[in-house]
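Structures incoming, each one as structure tokens.
Any read-out appearing in this document is the output of simple, stated calculations on the displayed coordinates, not a laboratory observation. Computed from a prediction, not measured in an experiment: that's the story for all the values here. Cβ atoms are built from the backbone, for glycine too; each structure is taken alone.
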Structure I
Amino acid sequence: MARTKNWFPTLIYSAPLGAGVPALNRELIGDVARIRAADTAGRRWSKTGYPGGYTSYGSLDRLHRLSSSFADLQKRIDRHVKVYARALGWKPAPRLVMTDCWVNVMPQGCAHSFHLHPQSVISGTYYVRTPRGTPGLKFEDPRLSRFMAAPPRLAHLTYPARAGEVILFESWLRHEVPANPADRERVSISFNYHLGSL
């Protein structure tokens, strides 16, 4: 009897963050504005590292340790990460710790090209503000370089950006954010989880 099984799948997790999102997002937006205004080094880094937009990745990348609203966000995301780790089949379940957390502000025309997150285990994004028309998160099929003479198939998949939702993926999975066509800023918070405690 013939059987086809699904081995080595690529799992991507998405879910609403939970209750109280509107109030948390208002608080986060206020914090993001204050962080951007004060972060001279980050604005300087963004000119070359995040052209047209602002990210605290190169300057303030542990915001969950600096701001109460980001610390609250971390606690909420921790619960989702535990669910995702179980779905990945990691046994015994490892202790996962958020080590990096930074903000991304993408005005019209700003993009973030394909990349991955070295040294971490799980990465993700939480959407704070997503005006109509803002781009989602585009993932690349990790088998793409090994297709050889295989027939054409879906090579990329895009998850829409929705305020109040969190997306989690394994850090080795390449992804990008296409250029923002909307005339309002797209605001997201990205993060990495490592094994153990740092």
Structure II
Amino acid sequence: MLKNKKAAMEMSVGTIVTIVLLMTVLVLGLVLIRTIFSSGVRSVNQIDDKVRSAINEMFITDDNQKLAIYPSDSKIKIKQGTQGEGFAFSVRNADLEAQDFKFTIEVDSAFDIKGKCKITSSDAEEWLDIPGGSFSLPGSGAMENPELVLYNIPELAPTCTIPYKIEIEKEGELYTYGKVYVTILPK
């Protein structure tokens, strides 16, 4: 009987020690996760500020520029199976009055995508999160927040370079346009 009580007491102490250690590990794990996520949010905000300043600088250096694309060389490299990467663009309203604009992004029709990439234009356009939209700009003003264009590249996407055309319309007529070259890299 005495041995049973001693065994029960040792089991209770062992259980308590195990619970305390597990709780400590759980708390440390939660602190680590919170630290990782908060530093990730700070990094995204820093990137956002850099994109804004780079786009604003493009407008400052050329008073006639209506469309600014970041990265400025308009070349993006994305690996197969990658989601949430792309480019940003901003538009400046050259008119003195506020205007409504629309944008569309599609594969450049002059590019032989079937011959060079072995897919259709509609397949490549499905990779875009948002292929178009609209916005309003004040007179002689540029977008406060650049439009972010993100791609979701499938695992089996062909490795090739695809030119995408960005068209900006004002009152149903072409206002300005630009091109972005997206190169799909192997994993």
Top of I, II by volume of the Cα convex hull per residue in Å³, largest first: II
Source structure (of I, II) for mean count of other Cβ atoms within 10 Å over residues 73-80, computed value 14.9: II
helix-only ellipticity at 222 nm (-39500 (n - 2.57) for each DSSP H run of 4 or more, over all residues; to 500) derived as -8000 - corresponding label from I, II: I
Distance in nm of label points 7 Å out along Cα→Cβ at positions 81 and 113 derived as 2.9 - corresponding label from I, II: I
Entry that produces 3.5 once distance in nm of label points 7 Å out along Cα→Cβ at positions 57 and 121 is calculated, selected from I, II: II
Read-out relative contact order in percent (Cα under 8 Å, 6 or more apart), computed value 25, structure in I, II: II
